[in-house]
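Trainee: Below: a set of structures, written as structure tokens.
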Structure I
Amino acid sequence: MSALRVAPAPVSEATDAPLPPGPSGADAWRWMLKFRRQEGPLEVLADIGEQYGDVAMLDLPRQRLAIVRGPEAVRHVLVANQDAYRKSNQYELLEPVLGKGLVTSEGALWQRQRKLVQPMFAKRHLAPFADHMAAAAGDALDTWERTRGEGERVEVASEILHIGLDTVGRALVGHDFRGRAEEFGVALGEALHEAGAIGRSTGVAIGQYLPGVKGIQQAARTTHPLRWRRGVKAADVLTTIGREIIDDRLRNGHGERDDLLKLLMEARDEETGEQMSREQVLDELMTFTAAGHETTAHGLAWMYYLLSQHPQAREQMEQEVDAVLQGRVPTAEDAEQLPWTTACFQEAMRIFPPVWHVQRVAAQDDVVCGHLIPKGTLVFVSIWSTHRDPKVWPNPAGFDPRRWLGDAPRERSRFAYLPFGGGRRICVGHGFAMMNATLLAAMIAQRFRFDLVPGARIVLDPTVTIRPLHGIPMTIHRRQTAAGEAAAAPAAAA
């Protein structure tokens, strides 16, 4: 890549720390135009870090954009001096889908909701969730047995998204979204895609400065009216189904259900005794569905893509699953006995992190790794380039699950790996997501394997999450036993 002119580093009156290095003027705009390409955001984050270091800045008219990567800088922004930063208004683009849930809310509302929700993901609740997940996954895999021919071409990302929604739905609300799981899944994907596409455009950033425009949602409606309407229409489908589910519980009670919706509706503030309103329950239900479904499913899809290129790692996973499960349905306790399976998923999320960046805005002047971040600067915490930082990860583009075994994880900074974010706003359900992914991967490995279609070109689509733009075309194969017979469906534990 050709060298760009490095902007001078002026000294602030408030501190002797210089501004971060980076392009300015026409050079900065060239970077932003590159950002608009299909895989441009990921290329910009990687190239900026490689060329300018762990803290860099694009100096644009009306807006400074700082890009930080690496454990030290990331820890500073997300933990050590987190009170100097607030959430970017980009998250408001997700409000039609997620309402004022944990992802989008701030301040006292976020603190109250986090306090109410966090106990729901304690280890004691994971066992019944795991049973729901395994039942849903088993039903889906039985359908594969009946409907998928040996060697049939399938689009793995879509297949895993469907199973992922079934498993999350069973754990969250006890069923498949009132028989509308497919409609729900399509609407969720479209709503998140449109919000992400608007958010990465330069048009919405510029639109906020147009006369009469107040806030990023109005800028989105002004600069991307069709995308905004499509996203809102899809979000309306989700909230309609969600309200129907909640209203059904309000009328008929929980019965024998032991799911997250029950916990949400029964949660009480320890100090006030207040429960969540119907709309707050809806917002958190949509948040957990979107987060649990999108991150886990896309992480698994990328794992199968990588395993198809590393058959020895895939075979080791199958051997581990066979040895531990002995042909039965896995339980929550089994997830901890499958280290290689878990490591394969962790490594897939390192290479293709579902959440590829976190945005903050400097609420006051700050100094990060010796560089001034002025008040009002938009800060991109680059998870993508942190996960590929050669100072931390030898052969960073290589797939190597051994990175997650033994003492290796403890020897790295925990801010070198952030698939669920970091700091006090780390995903509250990350333990739930890891268990879900490990159990689903194990159940699939008991019966099936996937091979990438020769010549397939995989294009990354970085919107809200990193998804494959045109899917991942693979062929599905039934695993064979030592006797040459197809592996049988797992049996439930006695």
Structure II
Amino acid sequence: MPVQVIAGDFDDRFVPVSDLSVRERERAPRWWRLTATRDRAAADQPQLVLRSPHLNRVEVWLPNSPLPVPRALLGNGADRTASTRALVVPLSHGLAAGESVYLRVQSLTPLPMTASIEPLAVVHAKDMTHVAWRTAVLTTMVVLTILGFGFWAGIGERSYLMLSLTLLAQLLYLICYGGEARSIPFLAMLVSDDARAGRMFGLIAVLASNAFMAHYLSLRQTQPRLMRLLMVCNISIVLLMLVTLATVAPLVAVAANLVLLIGYGIVMAAGAIGALRRQREAYFLLLSWAPMFVLTGLRFAGLLGWWGNPEWMDYAFPVGFAMGGLVLMIGLSDKLQQLRRDRDQASRQATYDALTGAMTRPAIEARLKAAVESAHKSRRPLSVVFFDVDHFKRINDEHGHRVGDQTLRIISLRTRNRLRTYDLFGRYGGDEILVVLPDTQLREALGVAENLRSSVNCRPLSIDGKLLASSLSLGVAELMPEETAEHLLERADAALYASKSAGRDRVTGHSASRAQELVH
């Protein structure tokens, strides 16, 4: 009975402990006695502080007080005047050396609480620091979660959804065990008397994290053996979730943390192997998850009682979640940016000819078709120039394909430099080049074509110490009303054929009624 306990009838049954940690491994309520080793004056406004209470519920019997003071972060006994850092009970009359405070502790988590007596001013200062840290961490995780869902909804990338679900589960786990859930009524009701909800959020977070990491590193394709090991961990987590529905025994928490640590180890090994293979994603994973791996190991050691529960761990663990999420969000964005660069590179390779720098045939045909449609809609002129290199086959036969390639490259450079910035220049095939001239009538296009011709025959080409004379034959046509791009090209090609038939090194324009030659 409480009356007998606080009367000292069972004092001989209390066992001294080596530190100031209140650690329970059983859920059934147990008694603890805290005895002052020196006087605590009432003028200092001393406060009994039980740090890191998590989901534990405590009844505190003060000296000469017949009724207990209930304390908990959630539910009955929640004290909104203090932060979630600790359970705080005022020692209004002070505490003399040798006097005892009795605690009846119902533990819903095996993590230790640290008992101390602090002046009220110190409690307030530490509460302010705690609130600042927790606000920064939780706000960061909320923002990252919202951003992830936003990116997923906007671009449809599944990786963002998986990361957001991981962050959301981690966030719910932190606020359940950290006490901030008391500000959310339905969560407070869910968690206050039952540790299963918070533990389930933690297990879901681990499961989601493992799934994201496997997807992010493409483990199924790149490291199938480690992927199989990670799947074993995931199956174990699912089994622990089922067990959690039936019991909140501390052994389940120990097993869950052990599986978590093994899973982190597998992911870290996969990241290290990926880094050795110069996998860019692996660098981000190691940077984000290495601190969490260490912190999880320390937390597991504290859970087993191998070391204490230092105050900095209360902040390092949630900060590790937030920083890990931030680095992974950056890494995921970097991966998508790399995919975009690769796509742009592939698109450029498909759009531009590697030898001449001109557009490829599919690209110039698509641009010509769009230009023709635009010209018809706006009723603005459009002309094309079709040309090829005179006697190009002879150059290849006499000097080799390497010289032929250099000839095409130099001619493309010379002619492209004579065009306007908005003119289109494409390699149609072999030595044939198509030039699209928006907002250009036939007479102007003939002048442009003559300028192209003179850019080539004005001086020989210097290739491998040889001077090679070269010239162009060009055909020009202006778009007619309702004319298709295909028919426009046919007329330009006919004009080009006319130039070659007339002796080459000349420009021929094709009008609607006849081919008109501009001879130089």
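Throughout, read-outs are computed from the coordinates displayed, never taken from laboratory work. For clarity, every value in this text was computed on a predicted model and none was experimentally measured. Cβ atoms are built from the backbone, for glycine too; each structure is taken alone.
Trainee: The value 67 for percent of Cα pairs over 24 Å apart, for residues 177-456 alone was derived from one model only; which of I, II is it?
Mentor: Matching structure: II.
Trainee: May I pose another question? Tell me which structure, out of I, II, gives 0.70 once FRET efficiency 1/(1 + (r/R0)^6) of positions 17 and 321 (r between Cβ atoms, R0 = 35 Å, to 0.05) is calculated. Walk me through the intermediate numbers first.
Mentor: Numbers: I: 0.10; II: 0.70.
Here the read-out was taken from II.
Trainee: Determine which structure produced the value 0.95 for FRET efficiency 1/(1 + (r/R0)^6) of positions 65 and 353 (r between Cβ atoms, R0 = 35 Å, to 0.05), calculated from the coordinates; the candidates are I, II. Please report the intermediate quantities before stating the final value.
Mentor: Working: I: 0.95; II: 0.00.
Comparing all candidates, it corresponds to I.
Trainee: Comparing mean count of other Cβ atoms within 10 Å over residues 385-392 across structures I, II, which is largest?
Mentor: On the way: I: 19.1; II: 22.5.
Checked I, II; max of mean count of other Cβ atoms within 10 Å over residues 385-392 sits with II.
Trainee: A further question follows. Of the structures labelled I, II, one was used to calculate helix-only ellipticity at 222 nm (-39500 (n - 2.57) for each DSSP H run of 4 or more, over all residues; to 500), giving -18500. Name it. Walk me through the numbers on the way to the answer.
Mentor: Numbers: I: -15500; II: -18500.
The correct label is II.
Trainee: So if we calculate distance in nm of label points 7 Å out along Cα→Cβ at positions 41 and 361 for every structure here (I, II), which label has the highest result? Mind dumping the intermediate values first?
Mentor: Values: I: 1.8; II: 9.9.
Looking at the calculated values, the largest one is II.
Trainee: Identify the structure, out of I, II, from whose coordinates Rg/Rh (Cα atoms, Kirkwood Rh), for residues 217-336 alone was calculated to give 1.00.
Mentor: Numbers: I: 1.12; II: 1.00.
Going label by label, the one that fits is II.
Trainee: Now a separate question. Thinking of I, II, which structure, once mean count of other Cβ atoms within 10 Å over residues 145-152 is computed, gives back 17.9? Present the calculation step by step, with values, prior to reporting the outcome.
Mentor: Numbers: I: 10.8; II: 17.9.
Matching structure: II.
Trainee: Right, another one. Taking relative contact order in percent (Cα under 8 Å, 6 or more apart) from the coordinates of each of I, II, which one would give 10? Please list the in-between numbers first.
Mentor: Working: I: 24; II: 10.
Structure II accounts for this read-out.
Trainee: If you don't mind, another one. Among the shown structures I, II, from which was the value 39.1, 125 of Rg and Dmax of the Cα atoms in Å calculated? Working shown, then result.
Mentor: Details: I: 23.0, 77; II: 39.1, 125.
The correct label is II.
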